[in-house]
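Laboratory data are not the source of any read-out in this text; all were calculated from the coordinates shown. The model shown is predicted, which means the values in this text are computed figures rather than measured ones. Cβ atoms are built from the backbone, for glycine too; each structure is taken alone.
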Structure P
Amino acid sequence: MDKSIVTYSRSATIDLSRICSALCAYCDYPVNNLDQNQFELTIPYSTIKLCAQAKKAGVKEVIFQAGERPDNFAAVRARLDLWGFSSYIEYVYTVCELVFLEGLLPSINIGYISKDEMQIIRRMSSALYMMIDCADERILQEYSPRKTLQSRVDTIAYAGAGKVPVTTGLLVGLGESERSRREALEIIKALHAEYGNIQNVILRPYEPSNNGRFTVKDKLKKTELLRVVELARRILPHDVPITVPGVAEENILSFINAGVRDIGAYDIVEEKRRGLDYSKDLKQLEKDLKKKGLGLQRRLPIFSKYIVENWYSRKLAQVLDRYKALLKNSADVDLEDIDDSFAEEIAAAAARRRPAARRARAKRSAAKIFKKKR
């Protein structure tokens, strides 16, 4: 890991479903599970328009996110059956494949995945997001009883066994104890020691929820988050980058000075929703870093180390093998310099994966889904 380089990703996030089996009190992502009208899934082919916008913005990563196991609800299973999917994981695989065929790399943030399901998902997802969130038993038992710490650890372990790189991390500022922070970081350290699949650890400052079910006494201060960064540096292996989201911190330079070398995803969907200009922010950050002798590089959802070590499926190899060759020839590969060749390779791979007959079948299937939805 080059300590003189700060990395980030340009992403587009797609919500597959906001129905959630866990309903952690500190999270306001899920919709009301009692409202049957909210039991929706993203129509697979509706993602294509966003893919076009994403590519135009220089995005390489599409993050599919969902609540915890929406398929636990009969209404969701009925929708999957209506669309011809035998399982929720088959549906997730399909939307990932569609994104890949449009020239982007999918990653997923959908909660618990079983060992068998991981073997399916790994073929088409370049990386997995699974936050530990917290190891404080008091908080977990009272506010997150349905999403256990063990289920999160198991998912990361299954990913490791399947050679899937994982982005994990902590929510900082839930009112957790210092001891529980250490325990959470030690858990991550142990998982990496056994499987080697922790590609980065996010230290995300908690943003108070608006659902009225969870409150914190004091808002997290920057000095406290900096202390957690220092704690993570002492506990985690040196080859695991610490990520503090640049979009969540106005003064990200303070954290870079403290050793942070990844600033997470700058998402075009969130950028548009909030009326921001991340490109302008990143250009200014690049200038500021240059004064400190540091560089700023855009990365893929799968970190370079795991590309070089071949932690990806044969299907994703159609794109990533070329990038691996570039990495092996140079320790300093910037995506900005290889966009054209990368785009050509991914387009060629998509063409090989999508024969005319398959396109025709897909169009008929999509038309059927849209008709039923109307």
Structure Q
Amino acid sequence: MVGGKFGFIDKSGKEIIPFLFDNATGFSDGLASVASEGKEGFIDPTGKVVIPFMYDRTCAFQQGLAFVKKDGKCGYVNASGQAVIPLIYDDADYYFKNALAAVKQADLYGYIDRTGKLIVPCQYKNAHGFNEGLASVQLGDKWGFIDTTGTLVIDARYDYAGFFTDGVAEVKFEGKDMKISRNDKSIFEKKAVAVNAGQEKNVPKLTDAEEEELVRQMLQLNKAHKGPLFEKVNELNNALKPTMIVNSKGEINRQQWRSRALELKKSSLPEAQKQAEAYEKELAALPAGVQQLDLHLAITAYLQEVNRFIKSCDAWADLIYEIVADAEQVSEMMQHIETQLQSMNLGYHFLNKLTEEYALSKSKTGKYLTTMKAAK
């Protein structure tokens, strides 16, 4: 950006397309979305306007199609500017996922394919894009999940539902935030943790005294590591944020991507990873049988989410170092990182809640497990 205007340079820093635009995205399918005087269109790598400045909103091309919006209606154009999917929708996904895009018509959502054919009728109060073959939809006041044929595969019983990533989705049920697997089983819900504990093989049965001692050791371990780990992960998240700053139209400033990617790789990422590994190492050193306890499962689940978040941040650093990542890649990666961040926070809060329950039981009865076992 120069003088508040956007343009394009090559890898040597030489100006290729003058800094004339109010906004701009990277090139995708040979075209870039640019804005001028309140309208948006597309240019080619020479700076020639290929699709006129006539739209109120545009997004980068993806496999020959680009989302456009004009006078409150949405559709998709090809590289020639032809509206191959007419601007007849009140709302629409920016990109096709699993070959489908959610669209809104007459206050209800459905899904179309890349030819514009309506695959899933407009019948939902709200809907999200597909991911991993499933999409969350709102029927009445409840959310569930459909597959790409429109079949309801997870019943609409949730107060809210997000999308699946790595086989897990965030939902809200009876006022509680939790995560579910594709078979609709709760992951961060206490009863599920207790059931899963019984699946460990060759785990010795513990006496009450042994369980008490193991819980005490884990609580001490958690107290020693939780704060430092949270601090390092928070530092990583804060270092990540400047690379994801967007303007009012959703575009990102890529100018400092490479330097910030190097900063992430040099300090924030390895420091967070080192802290997580230290926690995991001491947890693994605990006596056999600890794996069947709720607290161990909660700590393990939280550490898994921490590692997934760190891994996602590492992948993001690799992506932005190259600078030329297309808009779809950037959007998908940002969405993935946000999901991992939320999952990690959910695991953190669940672990805190569980440790508070142990502390309450200890204060009331002198033992960690008395009220916990009664609750089961």
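Points worth noting:
- Computing Cα Rg over 2.2 N^0.38 Å across structures P, Q gives 1.18 for structure Q.
- Value -12500, calculated as helix-only ellipticity at 222 nm (-39500 (n - 2.57) for each DSSP H run of 4 or more, over all residues; to 500), assigned to which of P, Q: Q
- Structure from which 21.9, 66 was derived, Rg and Dmax of the Cα atoms in Å, for residues 108-299 alone, options P, Q: Q
- Origin of the value 17, 38, 28, 14, 2, 0, where P(r) over Cα pairs in 10 Å bins from 0, in percent, for residues 4-75 alone was derived from one of P, Q: P
- Highest-scoring entry among P, Q, by relative contact order in percent (Cα under 8 Å, 6 or more apart), is P.
- Identity of the structure behind 44, 37, 24 (criterion: Cα extents along the principal axes in Å, for residues 156-235 alone, calculated), options P, Q: Q
- With mean count of other Cβ atoms within 10 Å over residues 12-19 derived as 10.9, matching label from P, Q: Q
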